[in-house]
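Engineer: What follows is a set of structures for review.
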Structure P
């Protein structure tokens with residue numbers, strides 16, 4: 001995973017929440033780009049209102065991100 005490709009995924013998370021899978025088996029849901037920061041070699045995910053991680057923040061080395069998937073959301077009733 002490159003820094004540039006990670007930034008592209010994060011930008012899209014405002015419309016489509018993401019689930020990030022890391023090589024140790026942990027997963028993290030990203031529901032808005034304000035809770036993610038990309039550095040040269042890491043992705044930092046922060047907790048916030050409606051975006052709880054169980055800890056204040058998590059640092060995921062980009063090399064340890066196994067895959068990213070779009071979280072399917074339920075359609076809102078009209």
Structure Q
């Protein structure tokens with residue numbers, strides 16, 4: 001019983017953290033595209049994401065489509 005409560009608390013915490021971080025990352029990516037990679041903090045997020053996509057190589061388009069599908073699922077679930 002106590003284990004279930006702990007997992008529920010952990011799930012609630014991770015959900016709240018995700019709700020805070022997703023808009024921050026989204027805004028920083030948009031600002032990185034608009035102002036370039038020399039912008040403090042914003043440029044680092046943009047560079048890190050582009051490096052991750054470059055590591056994936058040809059599969060980066062597949063990853064982007066997968067992320068869109070996953071995020072749309074979260075939006076549908078939220079409504």
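Derivation of every value follows stated rules applied to the coordinates shown; laboratory data play no part. Keep in mind it's a predicted model, so treat the numbers as computed, not measured. Cβ atoms are built from the backbone, for glycine too; each structure is taken alone.
Engineer: Rank structures P, Q by relative contact order in percent (Cα under 8 Å, 6 or more apart) and report only the one at the top, that is, the highest.
Structural biologist: Details: P: 33; Q: 15.
Going through P, Q one by one, relative contact order in percent (Cα under 8 Å, 6 or more apart) is largest in P.
Engineer: Have a look at P, Q and say which one yields -30000 for helix-only ellipticity at 222 nm (-39500 (n - 2.57) for each DSSP H run of 4 or more, over all residues; to 500), as calculated.
Structural biologist: Values: P: -4000; Q: -30000.
It was calculated from structure Q.
Engineer: A follow-up question, please. Here Rg/Rh (Cα atoms, Kirkwood Rh) was calculated and came to 0.97; which of the structures P, Q was it taken from? Walk me through the intermediate numbers first.
Structural biologist: Working: P: 0.97; Q: 1.09.
Label of the originating structure: P.
Engineer: Which structure, out of P, Q, was distance in nm of label points 7 Å out along Cα→Cβ at positions 17 and 65 derived from, given a value of 1.8?
Structural biologist: Working: P: 1.8; Q: 3.2.
Answer by label: P.
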